[in-house]
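There are structures below to look over.
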Structure I
Amino acid sequence: MSALERTLPREYYLSPELYALEQERIFWREWFCVGREEELRSPGDYVVKRVAGESILVVRTRDGGFAGHYNVCRHRGSQLVPEGGSGRFGGGIRCPYHSWTYTLEGALRTAPFLDADELRPPAEPPCSGARSCGESPSHDELHLHPVGVESWGGFLFVNLTPGEARARGYSLAAQLGAVPERLGRYPLSELRVARRIVYEVQANWKVMLENYNECYHCGPVHPELCRLVPAFRERGGSDLDWERGIPHRDGAWTFTATGTSTRAPFAGLSEDERVRHKGELIYPNFMLSLSAEHVAAFLLFPSGPDRTTIVNEFLFHPAELARPDFDPADAVDFWDLVNRQDWAICESVQRGMGSRVFRSGYYAPMESSSLDIRRYVGERVGESSWSSVVGRRS
């Protein structure tokens, strides 16, 4: 890119109608990262996640795999477990309302005072047409509404329309593309969460992804970070080789205030990876920053056109966690400083875009990677959608 190019129009960052379209066409159809496998250590363990307005139940099954369900009983619609809950199911998933009970895989197991005949449709429907005329559902149709669950590198991803994903052959592997190969030497599946910080940011989810995808802002916004990684401020952060990794200043090799650590680098890293920093943006909601001895994972949970919850998890090797003197504060505190600088400027961008004079922004040449969000969102939502929103408001 050799000249300024326009960003997405303002409606993509402000419009409730376009946010609703993004929920339908992106968050409900793509693989969405919700956490780590280690949250579900044993069969029966469960967590409830809020994804694009839906309450989702993820369970560790008895064979060691995972199952996902909408947190909705098929009987009368009660939530099966409280929002934001976690715990362990004993004999099965029991609804608190009428005690309908399901297997961990979601099949209806028991319904009090009803036998199999009462859960089977009659031979002839009482009226032609839809089941609402009075026909009983089949037992199979009383399976909990399914959610797709797949994992990579110890991270759990869900898909809210798994039937559609299967029909179009859209697996997690297809969404990840070349990322697993690029990060193949990092022991991601072995790592464990040592610290978690949750941020509530008053900005559109795309503002955070665009910010992560460029370092033009690093010089003005992150002086401490640029002292550690001078390449971030050179030529506006242009020409950064993310595939090889970004070098630190002389004598530094990791993301801490000093650029060093008593923790050992991960075994098996290349010579470059032992002294350089890597980053990956995995649409639609996952940012991954990798140092030689820790990983910072960022999970974005949008809750409106101008509200995003960000869960930042700090991952370390179990051998380091087991050390009696283990203390992640050198990495966590440095990241927290950089994060808060980022979220503050993102909130400033969101407020500025709300001005009546703002129509769209511009990408400078060194922000070429941020242009990708135009393609990603445009392919899924489309220009005609925002044009219709503009037309209704004009």
Structure II
Amino acid sequence: MARAFLVVMDSVGIGGAPDASAFYNGDLPDLGSNTLAHIAQACAEGRAEQGRTGPLHLPHLERLGLGAATRLASSVPLPGFDAKPTGLWGCAAEVSQGKDTPSGHWELAGLPVPWDWCYFPDTAPAFPGDLTDFVAQTAGTTGILGNCHASGTDIIARHGAAHVQNGQPICYTSADSVFQIAAHEESFGLERLLDLCRAVAPRLHEMKVGRVIARPFVGTADEGFTRTANRRDFAITPPAPVLTNWVQNAGQRVHAIGKIGDIFTMSGIDMLDKGPDAQLMQHLAQAIETAEDGSLTFANFVEFDSLYGHRRDIAGYARALEWFDAELGKLLVRLRPGDMLLLTADHGNDPSWPGTDHTREQVPVLIAGCGAGSIGPRAFVDVAASVAAHLNVAAQGPGRSFL
């Protein structure tokens, strides 16, 4: 019986979104952004030499069709990547009105977001007074810190010392539909932070804010503060069945790796493994060895986005891509006959682009184990339909299988 491995390379966009001009980083529209091509250009020109050197080298992704998919999606020059594809390849565009993690993943799982997300204004304060009063009351504090759009590392550097002293949670947002709460794991307490986020999430979800995110950190004012790996997302549950539910309801197993459990609030998920990307790669390798016939393994590798895209670190992003490609080569040779390994992304995050927000881009769709050739331009929802078809599970969304 077939198995499917759906792997999201978080933010590895390939440009060319038809509606990119309607999405912005500050005052600049995302038209012309291209995460992969701009990284490849920087590498070819010697502008990404920190911790690596030379042209961007992704031989396994290239052979699956990454270069061909990028050229199909966008006219932005892509140096190199001329290998003849050995897998199925294409690109996909999103219709949901958000360039964020839940929008991309829900749609890849077969469900376009059926509403407009709530976004907070880039003002100070950013949040309405009744909301901040509610958060402070729930936290048992006299107020909150932050109350603005901010980078997570910047805001804990700015308010960390005051937070440790007065105990008030640090609340901030971004261009995404999120409400983030940062707190010190020791002085405030990790479980207390998670309980706070869990308690306020329903209020934010009623407002159609996509996620409440716990952002724990450690350290001191003298030595500096550092975020830990104990982040937790409290997301809105999808309002209709998605790929994970389709598979589970058919009596087949669903294994989530990385952020997938948070994104789908464990809906349709039998087991979950979390950790940094290096550990997630080990979990994915183990799943390829042991996953049951008929099962779906759904993985997200987030560090392209969280560590390098938002921080506009081109060399770091290139290093992460080359690491991922090398690990991918080890996985491809371990696939069984009948397996599908589908690699895609949820949005872009061009590290050469002004600002720190995601970029509205098409994404690659690369498939190993199902033959070779172009699948052409597709919709995000076609990914779910195709995985369902491979697993012989009835699809309930609007997508069309490319198999």
Structure III
Amino acid sequence: MTKHYVIVGGGVSAVHAAKAIRDQDAEADITIFGEESGLPYNRIKLTKGLFTDLHSEKVLIKKEKWYCDNRITVQSSTRIVSIHPQHQTVETESGQCVEYHKLLLCMGAKNRALPVEGARLANVHTLRELADADRLKDSLQEGSRIAVIGGGVQGLETAWALQEAGYHVTVIEAAPSLMGRQLDPHSSKQLQETLKQAGVKVMTQAGVVSIEGTEVVTGVTLNNGVSFPCDHVVYSIGIVPNTALVQDTPLEVRNGIVVNEYLQTSDPNIYAAGDVAEMNGHVEGLWGGAMEQGKIAGCNMAEERTVYRKAVPVTLFNAFGISLFSIGNVDERYCDETVCGEENGAYTRIFVKDQVIIGALSWQGAAASLAYKAAIEQGARLSGSADGKSIEEIMTETQAVLI
């Protein structure tokens, strides 16, 4: 009997898993079930390329021909409503019962809801699916004033796209600084100044307590008592794994679906990957990690035992004329030493613990990130303390060790 691999979810994990399965098993049937219409697409384009044609082939992870050539079936606009592990079947909303040999769950996550009064008013938006981007763009009018809640990567990329398109943008961030998880105070301050120079108003240490309006948005009120008018609100305040599908199953669920180092759940025939998977108490929520998890899960579903190693966090930020990167652990609390300096005319900072580089951030641009990423991934060890050494000296020593 031909094996049938079923994948629930139409994101990047699903595609990489399907490829890994096909590479290992040339004869099996592979089916991807996705709730959205169309083929799996590059979700990060929703913010990075908001005002480009998001319905073109350019945003697809793989084009239709690839699925045909690899005999991978994509059932789009199809919602899986239940899983029956004891029978190794899943059921669609239309009542179709589908048997599986191995099952991969990669339903991703949803954007965390905005817990304030007025969050359900018209013109309150969040960007998670293609339809969200379409609704936002269709509702905008010339001169629209937009409050972007969330000063993380997604929020700032959205703010950049809106500002570039000619809209009036205010960024509201509850924390003291922008991109606080990826940047040090110096870089956050420099980033905030760049936004202001571009014409974007920035309000940090400011929480939204209510969105004003009766049917549509007319303004927001902050926890410091400040209120200001706006026509739209776009929020990005984190993600929540989509675990509803497995709540009535024996699978172990905490924040996400619990998996081991093989991306295997508590049921040996079911795997999970991407934003829905929790390993060692942590949901990664990273694009690169989702790709790798999908690949490893697919290999293991096809009986190749491969351990997943947690990806080194990599953030590449390109907006407001800035090109910077943040890699690994850039929290001073977890390192012994840091070294700051100008590398190729751009601010750079390296984070060291026990004479090993554990993190780096720099305004040099994406191309320069590769050397730092290699050093961090391979645990490059310095010959002694980093104190008194320049960035260039440290990276020269690191490269010599890696070679």
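Coordinate-derived values only; no laboratory data. Here the structure is a predicted model, which is why all the values come from computation and not from measurement. Cβ atoms are built from the backbone, for glycine too; each structure is taken alone.
Can you say which of I, II, III returns 23.5 when mean count of other Cβ atoms within 10 Å over residues 37-44 is computed?
On the way: I: 14.8; II: 23.5; III: 18.2.
Structure of origin is II.
For which of I, II, III does relative contact order in percent (Cα under 8 Å, 6 or more apart), calculated from the coordinates, equal 15?
Working: I: 20; II: 30; III: 15.
Computing relative contact order in percent (Cα under 8 Å, 6 or more apart) on every structure in I, II, III gives 15 only for III.
Suppose Rg/Rh (Cα atoms, Kirkwood Rh) works out to 0.96; of I, II, III, which structure was it derived from? Provide the component values of the computation, followed by the final result.
Values: I: 1.02; II: 0.96; III: 0.99.
Structure of origin is II.
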